[in-house]
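J.: Presented below are the structures under discussion, each in the form of structure tokens.
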Structure 1
């Protein structure tokens, strides 16, 4: 950095902390209420908390958890809870990667030919590209990087991810219901152990 250059913005600013608190505090409070008043739903809250890192930049196997939750709960509830967790994870991803791409150290990455090409292709139909990647088995990790690198707005990013993921979760949870119906109790017992 040359003297007189503005410093890099902090990775976690006040806005980020406030947004994170505004999302996580109600989620934690809701979890506590469910565990106290509706104990039969505790595994669904466990699925919710597993789904946040499972839909974020951590590499956790998420599809088996969705199928396992579908063995226990109605697919619509699994899809909606998974969609809410996905929205939270998407906000976190977008904030972190947007901040990362604002750092001077990543300037060379932003200007690299593959990244520039990916951004150019992404910008043709960004919302639908995210929906397709979120719904299909195509790996979603590139979208987590390309959307913030392209300065794609957070609200649109989150809405596209949720629109793609909720029907995907519904179908996967429906698969869990079918496994339960076809395989009987041994399959249900074995797969339901995947949820903490």
Structure 2
């Protein structure tokens, strides 16, 4: 049986794939995050690139090992794809090590505005050393709300993300909560930049 001939249209669709260097924002010194390949540059728009904090900084630590940063490709120039940080998350396996029996775990979700008119959704986990009463839970939640409200509008977007990723903001919350009850850990397990992707 004769093989069907490939149409000229099909042949034209097959373009050679090219490599593009993916670059971090200036806040991360425009470091190269990796490389992606595509036959159509337009397909790179809004693609999400996930990079561990350890790979980005080159520093080995437990915090860096379990932290992943999410970048979105916003612009392509030549063979370079420029990104914006859109959030981070901690590894679920790390979070599970914090949650143990005879401890109280409180989850907090709060949208925080920045000085440069961005909004970041913060998802936080607070773990006490022992189980606490409902009244104590309310006191803890009130203290969390007060501490995060103080950060509202205080930082630019990248300043806020730096406070979160570096652990400085969680340390401030931890120090406030331990005045109420002994605490085991406070972590921002996830952040999300509220984006408008409408074209």
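Every read-out reported here was derived from the displayed coordinates using simple, explicitly stated rules and does not represent laboratory data. These figures come from a predicted structure and were not determined experimentally. Cβ atoms are built from the backbone, for glycine too; each structure is taken alone.
J.: Taking helix-only ellipticity at 222 nm (-39500 (n - 2.57) for each DSSP H run of 4 or more, over all residues; to 500) from the coordinates of each of 1, 2, which one would give -25000?
T.: Derived from the structure labelled 1.
J.: Same structure, new question: If relative contact order in percent (Cα under 8 Å, 6 or more apart) computes to 31, which of 1, 2 did it come from?
T.: That value comes from structure 1.
J.: Continuing with this model, one more query. Between structures 1, 2, where is mean count of other Cβ atoms within 10 Å over residues 39-46 highest?
T.: Biggest value here belongs to 1.
J.: Using the calculated result 124 for volume of the Cα convex hull per residue in Å³, pick out the matching structure from 1, 2.
T.: Here the read-out was taken from 1.
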